[in-house]
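Listed after this line are the structures, all set down as structure tokens.
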Structure 1
Amino acid sequence: MLHISAVRLAAIGLLALTAAARAEIKTTHFEYHDADTVLEGSISYDTARHGKLPGVLVFHQWTGPSDFELQSAQDLAKLGYVAMVADVYGKGVRPPAPKLSGAEMGKYMANRPLLRERVNAALSRLLADPHVDPTRIAAIGYCFGGAPVLELGREGADVKALVTFHGSLSNPTPADAKNIKGAVLVLHGADDPNVGPAEVDAFKAEMKAAGTDLTFVAYSGTVHSFTMPKAGNDNSKGAAYNERSAKRSWQAMTDFLAAAFKK
């Protein structure tokens, strides 16, 4: 009996190794459009998974799509999602921080209809992917990327979950929060000087007035850009990587998406 059990265990282990060997994260880069504006995106998914999978939009921080967002999309693909890195700025528009990126970001923060156009272009491209289940869509965003995530909800898109990491929370039209259909998760640095208490309080009031399903998590000792290693580790600069908060926030997002997509 012990010999048979050992053989069975070995067979199970071999099957698991074979399945792992077949798994491959495939990333495709492409151009898509918002009217005449050319945008650059990418989609990542696990080729070992079959059938229609939940789709997740990934919105970038203020310097535009980068390897950071691409890695997030590939990590999401490992979890079983089809993840698309979206482009708000346009092909080749990748302004360095802080002055040029701040100016470029400001164009969209001051023009929410334009921002929503870019958000809709990304959503349409994700929904067109043959691997995506159009009834199970979510969006995540980093820093500036929090704004397009929330605008996606505020315009009434059929999205199950909206997640922001140290994201912008401001909204010139707070009444639009009533259009949010999915659950919202905000992962915030408690000491973030860029998204301060007044903005946080206004956002919470907006969500409460709209009856939004909101989960708000504030990480102590944490400032802006806490998920981004390139931000350094000096909190006094207002933006710094925090490994503990980065790991906890990713796990919080993982659990949140799993619950939102549970059938």
Structure 2
Amino acid sequence: MDFYFIELSDEAIELDENYQTYLNRVMRLTLPETHASQVQHIQESPKFQRSEQGWQAMPFPGFAVITPVGADDHKNAALYDYLQAYQAQIQQQLGVDFLALVPPESFHLTLADLIWDSAYRHACETSGFDQRLRDRVANSFRQCESMSQNAPLRFQVLGLMVMTRSIAVCLAPTDEDAYNRAIRLRRAIYQNPDLIEVGIEQQYYFTPHITLGYFGELKPDLDREALVQTLDQLNQPWIGSSYDFWVHRAEVRKFDDMATYYREPDWATFQF
């Protein structure tokens, strides 16, 4: 298949934040004052619903470029085991009704969002969309082969991160080279004319994180001040710690919901 050559110059990297600006931004995400601000805006997530069997993931289909999921990522097994115990501790502190946990076997870090929900459903009205999307991501991966160094990117867990509808741990590459290599992969995807043609665009800054759970039932009388204090206590284990996460492979994966990410053996991957 013919494909466009994508220019991956140093200037392309600058379309995202430089490393220091990026670090300054993500470090703030784990601070108590940021938690206090974010807690004022949290909302119940429609991605999970409670039933007699417990929390159930609701349909939310799409594609993304992610690291191997927890069930397949044996190189990060130690951290994932810790995160499984940690997310259970969070739910115990906040309440089963308050937080729907992400299955540990689906833990991952997203390297590039592609398409999801209504945009994906609309795109699927065109026959063969999935195959075209996967082929074009594969072309983007090929453009990055020169930076494949058989050297995984080292990330470090910074701490607890509160988003509008979920809780995660925030991560950051431990050096500028690792950050730039991740950014170059993202630019290869988001600057690919063939992907732009089918509606793929960069919508977010790179904020690597591993989602632990989604907000469930938020009672009208929720004590947000007490919630902030609990989150600050839960964040304490990360302060001064050094938990590594190794990004060794990027994979194009399809998801049906926020608990199920899968791929076929012939789908594109990129080895760092």
For relative contact order in percent (Cα under 8 Å, 6 or more apart), the calculated result is 34, so let me know which of 1, 2 that is.
2
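Compute mean count of other Cβ atoms within 10 Å over residues 138-145 for each of 1, 2 and report the one that scores greatest. Walk me through the intermediate numbers first.
Working: 1: 27.1; 2: 19.4.
By mean count of other Cβ atoms within 10 Å over residues 138-145, the leading structure of 1, 2 is 1.
Taking distance in nm of label points 7 Å out along Cα→Cβ at positions 58 and 74 as the criterion, which structure among 1, 2 has the greatest value?
Values: 1: 0.9; 2: 3.8.
Going through 1, 2 one by one, distance in nm of label points 7 Å out along Cα→Cβ at positions 58 and 74 is largest in 2.
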Just checking, which of 1, 2 has the largest value of distance in nm of label points 7 Å out along Cα→Cβ at positions 90 and 234?
1
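Suppose you compute helix-only ellipticity at 222 nm (-39500 (n - 2.57) for each DSSP H run of 4 or more, over all residues; to 500) for every structure in 1, 2: which one lands on -10500?
Details: 1: -12500; 2: -10500.
Source structure: 2.
A short reminder: the numbers here are calculations on the coordinates, not readings from a lab. In this text the structure is predicted, and so the values were computed from the model without any measurement. Cβ atoms are built from the backbone, for glycine too; each structure is taken alone.
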